[in-house]
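Each structure below appears as structure tokens.
Derivation of every value follows stated rules applied to the coordinates shown; laboratory data play no part. Nothing here was measured: the structure is a model prediction, and the numbers come from that model. Cβ atoms are built from the backbone, for glycine too; each structure is taken alone.
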Structure P
């Protein structure tokens, strides 16, 4: 082989090696940037999730504070019930009720349009 061809091959391989090193560095930098962006987005997501959980807890707390009926209980009255009628005792407690306020229980059958109104008895 002649010396010119040998130098040409060495030059081409050297240029190829330099280009490969440059591309390798570019790819490494891109990988670092992507990794940093992923970590940043992951951190942002965790902060968002934490804020969402806190907001949900605050909403639940507000709902609980504004709850008008604190406790309710439905007890079947077997002695008064029959095959044609079911009697239930309802127990409930309010967060606040004015003194001497009239409290009523409104109920209806599924197919009915009009509500029936019964005065509540304090126990």
Structure Q
């Protein structure tokens, strides 16, 4: 009986530690991504954003997406994929207004998505 209880407590500690690490790691990476998106958003507003900027953003997103897909719902990461693809097309067409709009949505999603990693009973059930 004691052995089962000890194993259960160890597993509980591992799960809680994993959840806290997930929350901290994912949140930190999304914060960095959000800051960079804000820079690109300002460039789109100023009509100075380039294809290289968008390629850089895509590279950052691909790294973050790999981490995100381990911990977060795929539908939210998929939405960011779509928005980044749309933004890329608008920058290529030099449609800065729509690029700015897409970057605004990307920034909002980058702020929102880490909240899905918050240890909450609703996320467990």
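Given that FRET efficiency 1/(1 + (r/R0)^6) of positions 57 and 105 (r between Cβ atoms, R0 = 30 Å, to 0.05), derived from a single structure, equals 1.00, which label among P, Q identifies that structure? Answer by label: Q. Source structure of the calculated read-out (helix-only ellipticity at 222 nm (-39500 (n - 2.57) for each DSSP H run of 4 or more, over all residues; to 500), -19500) within P, Q: P.
Ranked by FRET efficiency 1/(1 + (r/R0)^6) of positions 17 and 113 (r between Cβ atoms, R0 = 25 Å, to 0.05), structures P, Q are topped by Q, which has the highest value. When relative contact order in percent (Cα under 8 Å, 6 or more apart) is computed for each of P, Q, the one that comes out at 38 is Q. When log10 I(q)/I(0) by the Debye sum over Cα atoms at q = 0.13 Å⁻¹ is computed across structures P, Q, the figure -0.86 traces back to P.
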